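Okay, got some structures for you below.
What follows draws every value from the coordinates through simple rules; no lab data is involved. The shown structure was predicted, so the numbers you read here are calculated from the model rather than taken from an experiment. Cβ atoms are built from the backbone, for glycine too; each structure is taken alone.
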Structure P
Amino acid sequence: MPRKLVAAGSRKAALEDYEELRLKPDQIRVKVEYASPKHGTELAVFRGKDPFAADLYDEDWRIFLKRDHEVGKPEDNGQPALGNQWVGAVVEMGAGVEDFRVGERVCGYGGIQETQVVRAVDNPRLFRMPEAMSWKNALCLDPAQFALAGVRDSGVRLGDRVAVFGLGAIGAIAAQMAKAAGASYVAVIDPIPKRRDAVLHADEALDPLSQDIGLELKRATNRLGVDAVIETSGDERALQQALRGLAYGGAIAFVGWARAFGGSLDLGKEAHFNSANIVFSRASSEPNRDHPRWDRERIVRSCWDMLTAGYIDCSRVVDPVVSFADSPRGYEEFVDRHPESSVKLGVDFT
C-alpha cells in the first residue's frame, strides 16, 4: 500500500498506509516525486498549538468568535496529514480529462504522500510544469504568494531601501522580489546563519542577536532609515527593530502570523516619532487591497509565472532535502526541533 506522512501524536511524525482512491472522470493520478511541508501554521498544529483551536474567524462578522465546543474538525481517515505542496508525474487519467497526458509533470497542493488524486478539469491549483522548471521553484509557490503580497503591500518602489525581517521561505523570496522590483538597497535580518546565507542578491545580512538592527539600518542609509519593511517572522522584537530602522513615514508590511505579544513592544517610541505605517498583509484575504485589479488568483498566477521563468531562484530555499523513507525523522529534526538547520524542508521520493 502507498504511504503518507502524518502527525502520529504531539511532535511525532510517522508514515501511515492509505487506500488508493478510484479515479473520477475529471481526475488524474500523480506519482509524487518531491514534496514539502509548511513551516508556519502547519508546524503550530504539529506542536499542539493550533491557533484556531479555541476561536474561529467568522467571515460574515469578520471577527474571531469562540468555537462551539460541539463542532469538531473533520476526520482525515487516520492521523492528520503533513505537507503543503508536491511535484510529480501523471500516471493515470480519468475519461473526461483532455488537457493533460500521462508522463507530464505537474505541481499541486496536498500532503506528503506517494500518490495524489486531484481534479484536472477547471482546477486553478493544478499547474503544468515546463520541462526546464526546477522542482524547488515549484514547491515554493505557496510562500511566494505571501512574499509577493508583502512586497506589494509595503509599497516598494524603484530606488527604495528595504529591510526584510525573518528569512524562512517567505522572507527569502520577498528579498529577491524587492530587489527585482527595483529596490536600491535590501537588508535581510535573521538570527540563523544558514538562513542569512540562503538569500540571494541581498546588499547586507544582519544578525539581531549581535547587532542593533534599527541603528544599523539608519547607519546604512545615512540616518534616513529604510523606506519599506517586510516583516515575516511575527516576532514583536523584530517589529520593534523595524520601527526603529524605518524612515519617517515609511511602511511596514506585517506578513508573519504573530502569537500574542509578551510585552516588549513599545509603540510609544519610534513608532510615533517616525510616523510609521503598519499594514497587515495576507495574500489570501479577499478582497485584495488593490481589488478589482488584483485578487488571489492574480497573485497565484503571477508567482507561478515568475517561478517558471526563473525570475525567482529557490535553489537555496528548499534545504535540506531528505528521502521519503526518512521524512518522519527529517520533519521532527529540521522542521520542529532544530529549525535553525533548515530553510524549507524538501522530501525526495525518487
Structure Q
Amino acid sequence: MSSKRLSLLLSLGCVFSMIPLAQAAPDEAVATVDGVPVTRGTLDQTLEGIYGEQILPQLIDDQLLANALLARGQSVSDSEVNAELARFQAQDPAIKAAAESGGVRAQVVKYQIRRIVTARKLLIARIPDPTPAQLQAFFTTYAPYYGQPAQNRLGFLATATKARANQLARTLKTNSGAFNSLVNQQKQKADTDPIAGQSITDIGRFETPSEFGTIRRIPAEVVAPLVKALATAKKGQVLPVQALTPQGPFLIVKVVDRKEATTPTLAQLQPDINTDYKMAQVAQAEIKKNPRNPQKLEDNIRQVLELLAQPTTQSGEQDARPTLRDALAFMLRPASNNSLTYLRAHSSVTIADPSYSALASSYRKQP
C-alpha cells in the first residue's frame, strides 16, 4: 500500500480513464503538443491496449459482486462509501491526496472503495444483527482497538558522540528556538558523522510513543526511558539526551506536535462496531477451517495486526497504524476469494469482444 492495506487503491493509477466514470468526449484534448491535441479517445485506446486484460476481469468481478448483493435486497449507498473513504483518508496520506485532487483520480478512489464495501457487505449479509448485549460484549473485548493512544510528531537531533550531544543540549537550554538550525548544522556534518546526518526537524507523521523504538528497530529495554517520557510529553517540549547504547548514538527528541489519547464510546461508533462484529463472525468461521490457526479470534487478530504493523521499506518506515477492521479484512481474504470464484462459475458472463476471448474460460458457467 504506499501502505500494504490502503494504497493498493491507487495501483490502477495508470488506467484511471478505463473505469466507467463520468463521461468525457473522446475528442476532448487531455494535452496539446505544439498546437496538436492528444485526445481522451487516444489515451483510452492506448491504455486499454496495454491494460485491458488486467482491468476487464476486475470490472466484471465488480459487477458480479454488485449483482449478488442486489439479489439479497441490498446495495451500497454513497454514505457508506464516503464513511469508508474517510476512514482510509485518515490512515493514508496518498488516499487523502487522491480523494482531494478531484477529477478522475478522485472518482476512481471512490470506485475502488465501493468495491471493497460491496465485497464486505456480501460476506456479512447472512450474519444477523447482534443483540445489544452481544454488541456491548464485542465492544468491551475490543475497545482498545477503537481508541486512539497519544501520538507525537517528532523531530530529533542525532550524533555519534556524547560530547556533541551535551553541547547541543546546552545550546537548546539557553535557546529553545535553535532546534531547526541545529538540525541543519548536524546535516552538514554527515560526511564525518553519518549519525548526525539523520537529524530531522519533523518526521512528518504521528506515531505512538511505543512506535518510536519499533519503527527504528531500537530494543525496547534501551528506548524504554524515552518511550516513558514521550507518553506524557507536551507539544514543543525538547527531551533530554538519550543514549541508545552507552557508546551511542545519542538523540535529542523534540515533540513538534501531539494528539492526545481519545476513548470513544459504543454509542459514537455503533454502526462501525456493528459491521466489525459481523466481520468477526465470518472471520471466526474461517479460522475454524484450519486447525493450525489459533482458535481464539483475539489471538488471530493480534497476530495479524503484528504482521500488518511490520515496516515495509528498507529505511524501516512504517505504514499507518493498522486497525481492527484492517485485521478482520485481512482474515476475510480467503472467504472473499471463494465468493468470487463461486460467482464466476455460477453467473452468466458474455465477453463480446473477441480480443478478450482468452478471459472467457475464467467465467464459464458450470451446469
For 42, 19, 13 (semi-axes √(5λ) of the Cα gyration tensor in Å, for residues 129-336 alone, calculated) the corresponding structure among P, Q = Q
Identify the structure, out of P, Q, from whose coordinates distance in nm of label points 7 Å out along Cα→Cβ at positions 65 and 257 was calculated to give 2.2.
-> P
Matching 6.0 (distance in nm of label points 7 Å out along Cα→Cβ at positions 49 and 209, computed) against labels P, Q points to structure Q
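Work out distance in nm of label points 7 Å out along Cα→Cβ at positions 233 and 305 for each of structures P, Q, then name the structure with the largest result.
Details: P: 3.4; Q: 2.3.
Checked P, Q; max of distance in nm of label points 7 Å out along Cα→Cβ at positions 233 and 305 sits with P.
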Answer label among P, Q for the case where helix-only ellipticity at 222 nm (-39500 (n - 2.57) for each DSSP H run of 4 or more, over all residues; to 500), calculated from the coordinates, equals -6000 | P
When distance in nm of label points 7 Å out along Cα→Cβ at positions 97 and 185 is calculated for structures P, Q, the one with the largest value is P
Taking 45, 30, 18 as the value of semi-axes √(5λ) of the Cα gyration tensor in Å derived from one of the structures shown (P, Q), identify that structure.
-> Q
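Comparing volume of the Cα convex hull per residue in Å³, for residues 273-328 alone across P, Q, which structure shows the greatest value?
Evaluating volume of the Cα convex hull per residue in Å³, for residues 273-328 alone on every structure, the highest lands on P.
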Comparing structures P, Q by mean count of other Cβ atoms within 10 Å over residues 33-40, which one has the largest value?
-> P
